[in-house]
Structure I
Amino acid sequence: MDLLKHDIATEFPEFKDKIHTLKTSNAHFAKLFEQYDELNHAIGKIEGGDGAITDEALEMEKKKRLKLKDEISHMLHA
């Protein structure tokens, strides 16, 4: 799996400057961004065969990633 398909900069290219600004000026956004990035990498490793968890556990991780993405999206569109 290509992690670039799900990274925040690829998901929201129109907000490149705002992402940078929020990462440096908003601690909550920076934490969400970091959590999303770490989870995205973990999911990518699992899907790439580097780690083993159940399908149900993988789906839960993907739902966590989606929740983080939704919160990040909300902040970007505010």
Structure II
Amino acid sequence: MRITSKGQVTIPQEIREKAGLLPHTEVDFEFDGKVVRIVKADARKSGRGARFVERLRGRGDVALTTDTIMALTRNQ
């Protein structure tokens, strides 16, 4: 198997099926100095949305109640 000039490689279908790697599955790469492993990413830690939320976590400085927020979204 060959790595393309873009760093891509095709995982054989049989291995994808056995590992449960469906299309759009997020994966991580682990390297121990000798061996590279592809592992399913932790669903809670992967994806653009999760990374965005992590960057924003703890930065809010406005203390609004749920009722206040709902009233604002309903223009009340």
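From I, II, which structure was helix-only ellipticity at 222 nm (-39500 (n - 2.57) for each DSSP H run of 4 or more, over all residues; to 500) = -8500 calculated on?
II
Source structure of the calculated read-out (relative contact order in percent (Cα under 8 Å, 6 or more apart), 36) within I, II: I.
I have 78 for volume of the Cα convex hull per residue in Å³, calculated from one of the structures I, II. Which structure is it?
Details: I: 78; II: 196.
Label of the source structure: I.
A short reminder: the numbers here are calculations on the coordinates, not readings from a lab. All values derive from a computational prediction rather than experimental measurement.
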